[in-house]
Structure 1
Amino acid sequence: MNANLYALFESAFPADRSACCIESHLGQYYSWDDIDRASAGIANLLTSLKLDKDARIAVQVEKSPEALILYLATIRAGYVYLPLNTAYRASEIAYFVGNAEPAVVVCSPKNFGWVAQCAFKAGTRHVFTLDDGHNGRNSGSLLDRARHQPDTFQTVDKQPDDLAAILYTSGTTGRSKGAMLSHENLASNAKVLKEFWQWQPGDVLLHALPLFHVHGLFVASNGALLNGSKMIFLPKFDTADVIRLLPRSTVFMGVPTFYSRLLADPAFDAAACAGMRLFISGSAPLLTETFNAFKRRTGHTILERYGMSETTMLTSNPYDGERVGGTVGAPLPGVQVRVMNQTGEECATVEIGDVQVRGPNVFKGYWRMPEKTAEEFTADGYFKTGDVGKFDARGYLSIVGRSKDLIITGGYNVYPKEIETLIDDIDGVLESAVIGVPHADFGEAVTAVIVAKPGKRFSEAEIISALKSNIANFKVPKRVFFIEDLPRNTMGKVQKNLLRDRFQAA
């Protein structure tokens, strides 16, 4: 049997392929036949480039139905899909293409100049834009080139362990690492979630998440595709659009920020959610306050779950059964989760320790980092998540912190060392520490604490302005504080826990 993920999706296409698969925010209608033919054309184009069988296709484009079709075409043709955050700037893209060495890079038309420069410098041979090419028939348009290709394609045979995607994630060294996900990793998780969340005939997914992230691509999109469900695509989260479209939907997935913003709108009420079956939250901790307020306002209980780029989904509150605020539920079927203490023994109930996981959804390792991969797995095959948690008497897991110094803001991972390096390079800065503090909207807010050199003074706005031109906006500190000295222990290590305690309410 062909283990190609696209073959799995295709087996779930509805009998009536003229039915709607994706409806855009502009009302454009893409049938299942449209998806099949369009992905075939792009797959034929990619194949015509005579790429290596494991070639990487790096993609940094705005969200659109065509962007999802490109993802499907890539895996259908047997290549490796590499999504990149649309907020990344030139220095960040240069690292990713230099590290992954993609054979093809696809970008937004507005970014073609600097993206192509980065790509060609890294040895990439093919750079395309994802526009329709109608303005002057742009020869660099992937879609325009694909129109000249046949609209049928024999999905490439793949083995379960063959690589399907690489997702870059932050790590303890401060360098982004490419998590390698196989066709089986993605397929197994999609199948488990279909059953566990009880996807139903007639379900409609209101899709407001980005497509470069596990949540929007491998949980939301893969889930709808495997269920043969229609998706209503929003280019980004917009409170008014979501409220307007909820009556036509049954499933919604979001980060905690989405839910807090919905609750801030008086138009969001039980009537708007009357036809909804399921609200799911993930990618960052959901505040218990938000969990309770949502239930009071709508009568719906948000289902919170837990996953990572390296593993996709690991645990979930139940579809049928008690959903507990402040927890991420029990391990999904087929997934093993354990909490270990510092002596290497499994923790007792409610005892806090390091979260480790194992299962068919857990990644193959980090791209071109065999030593790092070996370091992150135990002798008996468990992946060390870097998260700290505890199980309660029900067997529900709570994530109480992270052993890795990682900030999750609005569902995105931010590694402090990257921002600290940029701040320390500013003339007049002696040293800095970047921390995450609780934030009602984003889960955590990136916060910088700076020690200036003697005689030098800065304003918060100066620091923020200096950083905005160098890094993605979600990495830019939301607050900047200035102090005389950073607190350190006897070994000279900055005690960030003291800084979090000091500035969390500031």
Structure 2
Amino acid sequence: MELNNIIKNIKVKEVLNYKDIDIKGISYNSNTINSHEIFVCLKGEHVDGHNFAQSAFEKGAVALMCEKPLNIEIPQLIVESTQESIADLAAVFFHHPSRELNLIGVTGTNGKTTVAHLVQKIFEQNSKKCALIGTLGYKLSSKDDYLEAKHTTPQAPQMQQTLQTILKADVLNVITEVSSHALEQFRVKNCEFNTAVFTNLTQDHLDYHITMDNYFNAKSKLFKTLKEGNNAIINLDDKYAKRFIEVIDKDVNILTYGVKNNSDVQAKNIEFLPDGVSFDCCYKNEIVNLKLHLNGMFSVYNCLASIAVGLVNNISLATIKEALEVTRSVAGRFEIVLTSPMVIVDYAHTPDGLENILRAARELTPKDGNLICMFGCGGNRDCTKRPKMGKIAQQLCDKIIITSDNPRQEDPQQIITDILSGLTLINPKTVFVEADRHLAIKLLKDLSGENDVLVLAGKGHENYQILGDKTIYFDDREEVLKIFQ
């Protein structure tokens, strides 16, 4: 794309060293930049991209986007905020692909990944192609392998490029997870959503957002972008539901779902079974019974959210039922790795998420069995949730093992101490500490009997551990199979 075309279509304060050159790509990493790309000087939490502009120039950058003039003799687009302007640049460079797509965004603390996968299955059951973008990567169909993603929601250039790739593949429906970080950092700016889904809002990422109000404000940005004729799908049982509804434009179609309140899409007669959950889905004058291979009340809510997405996209309840009843759990989401004893691996890393999976696991625990949970908390993240998670685990489990979960640059023992501070009593017969996650899984085996249910929380689908500045390969599911078998 010609630089002149970019300048015409994005807001810039000043252009220095102007000459109309061909831009072949966008980069914000001087280590991976290619020749003839524009380098965007992003300001991050720890580094300032302006300090790497010279290196980017030496490696082939032909233009810069920056917040201040730099002593480099190539065209420079001076902007107010590179973090925001990179989203405008990406949308122009990749020709605004979302304008030609049916783009559905799912946001909330928990449930985003599962809802996204369920929606993809529902579209495909209705013979409509649907791509998915999220925590596990992105893929053009449910049968494809994931292409790796570094964030729940990709950075703006990757997001726009991915949407363009999807459009070129003649896939017109896209379901994407939308994180609060992505909304705050403009990663989905210029993505024109047709539908936005709110799952729930509970404590998470307060290391970044500081307060729950800030966290809400970040999530609400997705709904403020909706226009006349778009759809907003809201979990009416969540305490933040009313606040989300208040920020939505009056001309946007709102569809609510829930269990406790009088919502548009409602689950009744819920029954937890050994191999899943059954409930009646009520919508207008129609009632459909669903028997799912998914466990827990959280699965009911996830299914209701995906049902609502199907309905606003004119997919019948009968087709939705067919899709949901053949769907199994998503990788690392209440994934049953072994059956004797039953070992469940889950991504839960928030107080609410941990409580949800432990209550679901308790439903599967025999009367003569114990519920045992192994978990930790991430380092350099919100430390206020650590004692809360310790308290929840102690209240809901017969035994707990506290271990490491991506301690990063923090002392693992300090993280464990924070978790222990939430316990009312540290009984050495029911509370165990092992900072090494591999040894903790060995301990889990030693403590368990064949009728016990064991939950490994926090890692889910992740296949790594971040220890200091090193990232090592580590997969809870693989470790369980090696140790237990």
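No value in this document is a laboratory result; all are computed from the given coordinates. It should be emphasised that the depicted structure is a prediction, and the values quoted were computed from it without experimental measurement. Cβ atoms are built from the backbone, for glycine too; each structure is taken alone.
In table form, for the structure just shown:
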{"read-out": "Structure with the greatest value (metric distance in nm of label points 7 Å out along Cα→Cβ at positions 49 and 185, set 1, 2)", "value": "1"}
{"read-out": "Top of 1, 2 by FRET efficiency 1/(1 + (r/R0)^6) of positions 9 and 369 (r between Cβ atoms, R0 = 35 Å, to 0.05), largest first", "value": "1"}
{"read-out": "Label whose coordinates, when FRET efficiency 1/(1 + (r/R0)^6) of positions 201 and 425 (r between Cβ atoms, R0 = 41 Å, to 0.05) is calculated, return 0.85 (choices 1, 2)", "value": "2"}
{"read-out": "Value 39, calculated as percent of Cα pairs over 25 Å apart, for residues 145-264 alone, assigned to which of 1, 2", "value": "1"}
{"read-out": "Source structure (of 1, 2) for mean projected area of the Cα convex hull in nm², computed value 23.3", "value": "2"}
{"read-out": "Of the structures 1, 2, the one that -10000 was derived from, the read-out being helix-only ellipticity at 222 nm (-39500 (n - 2.57) for each DSSP H run of 4 or more, over all residues; to 500)", "value": "2"}
{"read-out": "Winner on FRET efficiency 1/(1 + (r/R0)^6) of positions 121 and 393 (r between Cβ atoms, R0 = 30 Å, to 0.05) once structures 1, 2 are ranked, highest first", "value": "2"}
{"read-out": "Distance in nm of label points 7 Å out along Cα→Cβ at positions 73 and 177 derived as 3.3 - corresponding label from 1, 2", "value": "1"}
{"read-out": "Distance in nm of label points 7 Å out along Cα→Cβ at positions 113 and 297 from the coordinates reads 4.2; which among 1, 2", "value": "1"}
{"read-out": "Structures 1, 2, by distance in nm of label points 7 Å out along Cα→Cβ at positions 129 and 385: label with the highest value", "value": "1"}
